[in-house]
Structure 1
Amino acid sequence: MKYTIEVVINQPREKVIELFDNPDNMKFWQKGFVSFSTFEGAPGIVGAKSHLKYKMGKREIEMVETITHRNLPEEFHSTYETKGVFNIQKNYFKEEGNKTRWISEADFQCSGFMKVMAFFMGASTFKKQSSVYMEDFKAFAEGNPPYGN
């Protein structure tokens, strides 16, 4: 399933990228975030692979992020892999005066049990979660972090 979401952040692109490009900030805008650790390649560089851990309710989710394209401040693309789910994520950052338009293109590919779950949950569930993360990042970037310390 593929979809695109946009959000306008009331911060200049330089500031948005500074916050977005720092994994230490993930706890402030990704609910359930536990940890991030690079295990292959140089952190933040194309080809780098990192483990991400989340706690969602009683479930713990682990995934692998692979950076596939990095042309900041304009673009940042990566993939996210966990059991039964492969997500291709393309992020674009457009300057709009003193604001930034973040455009996120997602392509979720599910297999096995997750394919069945995705069918019953529908694309709207995935799109809603992506939208929540983007709105939470917007709040964080604008000085109102929804999570973390």
Structure 2
Amino acid sequence: MKISTRGRYGLRALVDLALNQDGKAIPLRKIAERENISEQYLEQLFASLRKAGVVSSVRGAHGGYLLNRDPEDITAGDVIRILEGPISPVNCVMDDYNCKQLENCVTHELWDLLSEQIGEVLDSYTLADLKEKAEKIKEEN
């Protein structure tokens, strides 16, 4: 499994939002500048995140985006699943995949375990954890 720029940039943008929102909506332009990501690309990512209920948008002169939940309640796994789809190194461990070799497959258990482990690691990190790490890095620099 390879996480694309959708997942990587989306997670970075949400950490930036968690770091900077302080109760106020943050324009994508500001996140794009700080994270060196195209604003147009962020618009696509945030449309998916908004549809999933992770962020909400505010219109107007002071508009932008806000997190809909506390950073402690949003995991890296949530974000990756929204932006990338199921966390699966191979198709055969996806819920909707009908494998005809399942009963005789010697590698299925390995792929299933790998999928579970990746999910557990991603789910063990919240935006709050990543925000705290970002704050420490800022202090050190």
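Laboratory data are not the source of any read-out in this text; all were calculated from the coordinates shown. A quick note: this is a predicted structure, and the numbers were derived from the prediction, not measured.
The table below gives the values:
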| quantity | calculated |
| --- | --- |
| Parent structure of the calculated result 3, 13, 18, 17, 15, 12, 9, 6, 4, 2, 1, 0, 0, given that P(r) over Cα pairs in 5 Å bins from 0, in percent, for residues 42-129 alone is the read-out and 1, 2 the choices | 2 |
| helix-only ellipticity at 222 nm (-39500 (n - 2.57) for each DSSP H run of 4 or more, over all residues; to 500) from the coordinates reads -17000; which among 1, 2 | 2 |
| For P(r) over Cα pairs in 10 Å bins from 0, in percent computed as 11, 40, 39, 10, 0, the structure of 1, 2 it came from | 1 |
